[in-house]
1. By the measure mean projected area of the Cα convex hull in nm², for residues 62-149 alone, tell me the structure among I, II with the highest figure.
2. Starting from the value 2.1: which structure in I, II was distance in nm of label points 7 Å out along Cα→Cβ at positions 30 and 70 calculated from?
3. Given a value of 145 for volume of the Cα convex hull per residue in Å³, point me to the structure among I, II it was derived from.
4. Matching task: 0.65 is the computed value of FRET efficiency 1/(1 + (r/R0)^6) of positions 94 and 278 (r between Cβ atoms, R0 = 35 Å, to 0.05). Pick the structure from I, II.
5. For distance in nm of label points 7 Å out along Cα→Cβ at positions 158 and 214, which structure out of I, II has the highest calculated value?
6. To which of I, II does the computed value 25 (relative contact order in percent (Cα under 8 Å, 6 or more apart)) belong?
Structure I
Amino acid sequence: MEAEVLLPTAKTQAWVRDLWLAAGSTAEEAQRVADHLVAANLAGHDSHGIGMVGPYVRSLLADELQLNQHISVITDTDTLLVVEGNRGMGQTIAYQTMELAIERARQHGVVIIGLRNSHHLGRVGHWAEQAIAAGLASIHFTNVVSRPLVAPHGGAQGRFGTNPFTVGLPRRDAPPILLDFASSAIAVGKVRVAYNRKGQAPAGTLLDHAGQPTTNPAVMYEEPVGALLTAAGHKGYALAMVCDLLGSALFGGTTPQPSRLRVPGLYNNMLAIVFDPSRFGAGEHFENEAREFIAYVQSARRTAPDAPIEVPGDAERRYRVERASALPVDKGTLRTLDEAAQAINQLRGAKLAPASDLIGA
């Protein structure tokens, strides 16, 4: 496995911002993308962090990713909306979508909003955190429109994206609950990280092209290609199906069928249910129940004495402390960042320094 290097967090964030400024994003969009991608690394989700710069730049060069876009409202019945993402940068489009949803949830107590045709949304938990910061709860069903990567239960070829499911629950005097996981056994970005590191993927996550289990991440990036398995067998498969139909097709979004793909674009559709938990009138009860229930759950005898029993969101909070000053990045990902900077320099006549210059900065 290739060794990792450490990049200073703040300077890396500035580097990502400067790259998107050079690419043509507004200052607001460039900063939002940089904040979002680095925040994913800070939360321990390297699969959705700065390693996405390379794929985004390839999509931009192919005229798939469109910079500086705004959502278009297609359907508006006060508490049910459909918005069009216009192939815009997901970090911009999802932020605008959630701001609209937050406004309506505050006004009406609840809103259901369908976002279609956005470029990659990044870490969906980020958008649940946007609702949490406003004191609101949210549920997200997201589909992925790219080369089908995930095999159906009992199948040996990709038919789905990694289709994440996300829930955010604010708490008054304690850290929020944040559930955010792919319906595949592992996020494809984590396979990409393993591939870049020249390491192995976890057992029980991949099939080779013949449908045999493997831990070699190359099966997702080199011919003949294999597929990801779903999480929890038939349960993850069923959830992936729901994310494609409820989280996309229901309100005019596409599913990852060959005729709908726009490679190398990477698109998402998302159904979000955003609501004000205070409208239930049981705020004090919820806080007491949540506190007591979590304490009860964590009182269980541990399988490993030194390993804590964490609740959803604890891992991200732990990573943020560990990575506050520096981000571990594998050399394969670092090469893709340098290549992205070179591509933007050639495209825009910019003078971006390679990300590798940040080592030891």
Structure II
Amino acid sequence: MKKLLLGMSAADLKLLAVELGEKEFRGKQVADWLYRQGCREISRMANLPVAFKVKLEEGYAAGRSLVKRTGKSKDGTFKLLLQPAFGELVETVGMPYEGRFSCCVSTQVGCPIGCTFCATGAGGFKRNLSEGEIVDQVLTVGEVAIKEKLLAADGRVSHVVFMGMGEPLLNYDATLAAVHLLNTELKIGMRNITLSTIGYVPGIYRLAQENLQLTLAVSLHAADDALRRKLVPGMTRYTLQEITDACKHYFRETGRRVTFEYCLLKGVNDGQADAANLSLILNGLNCHVNLIPFNNVKGSGFYPPETSRVTAFRRVLEEADITVTQREQRGEGIEAACGQLRRQIPTGLSKLRIK
């Protein structure tokens, strides 16, 4: 099986060029083709000597995925079903906003956590994605956005959120390598990168030592440990106290405010008592809470709360001097919202024109 060039840094590619008997600068040219030009085939890297391309093709492939299916929402959000070079399908989402364009990337095929309200975990866990497979999602979303005229011809993805399929901190090395590639090779600002975790405590402590200026988002979804164990069965080892202690450490090390994600489930975790407990748990933490009314997952048995309950929940937190935002729903009708990714795109949807 050939190795993939995508996922190697410019420094790695320079070393590879020298190993193959070429000048170091040839590796920088390969990096430009991969990360700036989005080249999908080594043979199309026009300014490389033919002999060098032949050597590369003997053991390497560019590493780009194939777009298998697409879906587009009325708000411009689109979802891509991709087939990476090594097989299993994975989803990624492109989201246009005023003045910026964001990509939601997956870090695993499936997910081992199995949150009871999330479609991704229902399909089980297949494998970790490589750093190249993660970066490929951003490149592909950018290409599609330009074709759809959601980005200018010279535009690019400006923000990346690690909130797709999988738990990023359980695929730590590839996730961090992808973060650095996005920053150094695709020139996406570190402060424009958000990494979401379900609360894997060792990963939070490890990430704190990196001292990166990215945003850490921690999904709580419950204000007491008993309920959290039911909702998040694959991450029961760590208590809410242990998770918030890790977040306090993260803030001390990085100076970066932590975001707490909280999915509101009707009649389950959306009461004013839940909000009061959450405010106590977060007391003294430099953080903000992002409320996410449940996005429908067929067969889950959960439902989104009424607007009045969301408002009441939010008011309790704000009265406790906790900064609160509410996630803007994106991807209506194409199952592209948080918790809806399941490696399939419903039939009968508006499709993108992939040329």
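Every read-out reported here was derived from the displayed coordinates using simple, explicitly stated rules and does not represent laboratory data. Nothing here was measured: the structure is a model prediction, and the numbers come from that model. Cβ atoms are built from the backbone, for glycine too; each structure is taken alone.
1. Numbers: I: 6.0; II: 6.4.
Max of mean projected area of the Cα convex hull in nm², for residues 62-149 alone: II.
2. Corresponding structure: I.
3. Numbers: I: 145; II: 136.
Derived from the structure labelled I.
4. On the way: I: 0.90; II: 0.65.
Structure of origin is II.
5. Numbers: I: 1.3; II: 2.0.
Comparing I, II, the top value of distance in nm of label points 7 Å out along Cα→Cβ at positions 158 and 214 belongs to II.
6. On the way: I: 25; II: 17.
Corresponding structure: I.
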